[in-house]
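Down below are the structures I want you to see.
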Structure 1
Amino acid sequence: MSHFQSRLKSYDNTYKDLFVRHQNNPILTAEDWPYPVNTVFNPAATYFQNEVLLLVRAEDRRGFSHFTKAVSEKGVVNWMVDTHPTFESDPENYPEEAWGIEDPRITRLDELDAWAITYTAYSKSGPMVSLALTKDFQTFGRMGPILPPEDKDAALFPRKIGGKWILIHRPVVSCSVPGMHIWASDSVDLKNWSNHRILIPARAGAWWDASKVGLSAQPLETPDGWLILYHGVRVTAAGAIYRLGLALLDLENPFKVLRRSDEWIFGPQESYEKEGDVGGAVFPCGWILDRETGKVRMYYGAADTCIALATANLNDLLEYIKSCPEVKQEI
């Protein structure tokens, strides 16, 4: 077998087989909503009361977004969707939400006996990261914006590390490394954030994740490290393409990147991913792990129009990322 044939075989066995699309995709669309919306997409995901809970971004017919809760015992069918918006913007008290709220991520914080929801608050000031806590997904305690604009794509780690909470996010700032990068910061109180640094830089040139990257789902703790799912954007003559890659962070020092995939592992392929309000986008804001079976369910927005599901085996994801290049990084 030639080197080129070997390379093709390796390529075929990575990105194609890691995540498998569900045969019933898309699993949720605007037609499933009990009230009028334009599109439903980019759901956060968690387990709640032994069921799968999605906090879905629903865009109304003005173009403004809010969140709606959808719950399913199996996480595939028979969704119970709230009959009205679960979590709406509150511009009177939180003016940064004047143009809606977008792209939530959910992290269970056992120390606080609550779920943390990081989301993008959007207004004329630009997008910024806001935080809310909930115990029941019915009432929400807003903490307001925790980072200044322009910033988004944020999620918390589920536990303190070294006595501090750690947040992954994607600011747009001027720095010595051109592009939009994934950053990490830490805090003792979830309100005041410091120690800001680039975690995963966007690459340059022809790379699939050149110029712009951002966190997708919340960090997933594994024995080998924190598994990170992120999106990369490549701008082409036909528009932007959103694809997904993996990274692995040190378990006790998440500011240290151990491995990063060179190749994208999941990208727009099916018609429901290529055709819609934003064709060519697969955008997960949540994944869940069944620790008994080792199955990872990735819920993602497809073309900013509907919600789809793809599954993978955690051991396969870890085997793949541990085969990827080691990252040389200044800490």
Structure 2
Amino acid sequence: MRTFEGSEHDAIGLDVLPSPYTHRVGSIVDREFVRSCMRGVDAVLHAATLHKPHVATHARQAFVDTNVTGTLHLLEEAVAAGAKAFVFTSTTSAFGRALVPPPGEPAAWITEDVVPVPKNIYGATKVAAEDLCELVQRDSGLPCLVLRTSRFFPEGDDDEHARTQFDGDNLKVSEFLYRRVDIEDVVDAHLLAIRKAPQIGFGRYIISATTPFTRDDLAELRSDAAAVVRRRVAAYEAAYARRGWSMVPTIDRVYVNERARRELGWQPRHDFAAVIARLRGDPDFRSPLARVIGAKGYHRPAPSVTSAFRASKHEQ
């Protein structure tokens, strides 16, 4: 919504919480609310969800209501309104148990062809919502693209062991090698998806920073990740040493964004090498947009559903 402001796009933000970027306050669980917001819409960007941190605090039914039923409301009302594009923000968490190979096996090379094996209600409902997008696209012709985004949140890691072993920024910068993306690149991918959806029809795409690794690195990444990174991005050692940081000892999966770059024309700017170069003169590794957005948190006094926005766009 910050990026839409002042652009050629005519955008309306939906959220359960008021904010400077929220034009209509309400929930996508409320079908009548969704219908009232959909009039005249050309494109829908659907980012509303209950997240993984909500698994410990929300019932499974709440995940179904928001992530599945809410998605269906948006899809069907978008069809009724004659929308020309629908973009669903999904997650690499949808891959679930498929992400971690057994001990002794090489790191997993994660492309869109990997079959998801959800490990919690969050992953299960996101996969179900993706399938609804595919079903509605096939039945109605509404162009639907699914963007499986990797980590871009600034909050601390949900793994207690990781939090105690590494400084927060140290861990996040290392994740650009294999499982993180900057929000600025995420926004670019969504804007491209709006434009490309009518040509593509339906597609799933991994949205993660471009990895420097190849398939030949996968076995060694499990046993000595630092050695592999040293070969691929040697400049990291000096940047880490200045901060007293260390490289993660093992990497168990690598997200591959090649399809998104090829089919969407996406050109992510914030990979590991770019972040290391930025750290030479700036203590903050984040993009300008990420800095402005800051941390939003997941649990608030108000209902805990993250923002969704619905954009009505002019012709490109």
Structure 3
Amino acid sequence: MIRAPRFFFVALVLAASLSSTRAQAPKTGPTVWMSPPGQDKGKAFRELFERPEDWKETRGLVNVLFTSDLSFKRDGYSDEELTRWFAQARDWKLKLAMEVGAIKGWGRTGAECFTREQDTWQRLQKLGADFYAIAMDEPLVCTREQIHESDEYAVEETANYVALVRKNYPNMLVGDIEAYPSSSVDEHEHWIEALNKRLAEKGVRGLDFYRLDVDWLRFEAQGKGSWKDLRGLERWCRQKKLPFQLIYWASGYPALNRHGLADDSTWYVAIMQQGYDYAVEDGRPDVFVVQSWIEAPSRCLPDSEEWTFTRSVRDFARKFVKRGN
């Protein structure tokens, strides 16, 4: 009888152990952020907490829920409601985030925006909010199109805003949202490098993520931009170790609505189409952001019925995000 060397059996045990460890290790991958439409005084956001059973499946696929910080003032949520909702989010292990202004028509400097927002943030914290992240709402676009200042102005004032957030909320992630294809891929790369360079000069940590708001209807309608070029920006961000986020929304809905051709199914079909189009280019953002700011679809719940917002998030996440997990 031929006996195998003892080290052979040790190697087998070690290999089995490593295999078991790998099998038990939690899998990481892209995440899903969700922001429902904001019409009717934030009805959709309120329903998420008042009717939790109606989106239980979707909630199991979502990592972060967010809305704009202005909505907490505009939509009249009471202290009692918010306290209860923030506790529910903790129980669900659902992170909270906000979309915020850094340069706006109502706040032309980073310091002015931060000062005007801070009262709301402090109120929310007192009520139990533990915000995971903020995303600045297009400071470059706002500088160019609303207050008509230079890109250098945008860099300086955005850096000032980020510095104030880092100082007062050091644990919160800070990212930027910008538009495409109104700014080219080269312009996005230049903007990111200039902003992070200025932050480094101030001794402030750079961006934690970069999010693209893509008006993808313009690819065909105007021949401007492409998913292929956008995929190049995703790769560039990954080389820079900058997490890349992509908003999925119904780009053609406003134009179709003006022609009387849009309904709730338009939203669903459009975000799925965007998912297919970017996947064909091997696009795979670090964060898939399903967000509506166009008052569509008209219903948020339940996720068991066709064409609701949560149904679109559920089906989108199953198809494009969670399939590998």
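Some values worked out for this structure:
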{"item": "Highest-scoring label, criterion being distance in nm of label points 7 Å out along Cα→Cβ at positions 51 and 91, among 1, 2, 3", "result": "1"}
{"item": "Which entry (1, 2, 3) yields the derived value 28, 24, 20 for semi-axes √(5λ) of the Cα gyration tensor in Å", "result": "1"}
{"item": "Relative contact order in percent (Cα under 8 Å, 6 or more apart) - structure with the largest value, from 1, 2, 3", "result": "2"}
{"item": "If mean count of other Cβ atoms within 10 Å over residues 187-194 is computed and equals 17.1, the structure in 1, 2, 3", "result": "3"}
{"item": "Entry that produces -10500 once helix-only ellipticity at 222 nm (-39500 (n - 2.57) for each DSSP H run of 4 or more, over all residues; to 500) is calculated, selected from 1, 2, 3", "result": "2"}
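All of the numbers you see were taken from the coordinates with simple rules; none came from a lab. Source: prediction; values computed, not measured. Cβ atoms are built from the backbone, for glycine too; each structure is taken alone.
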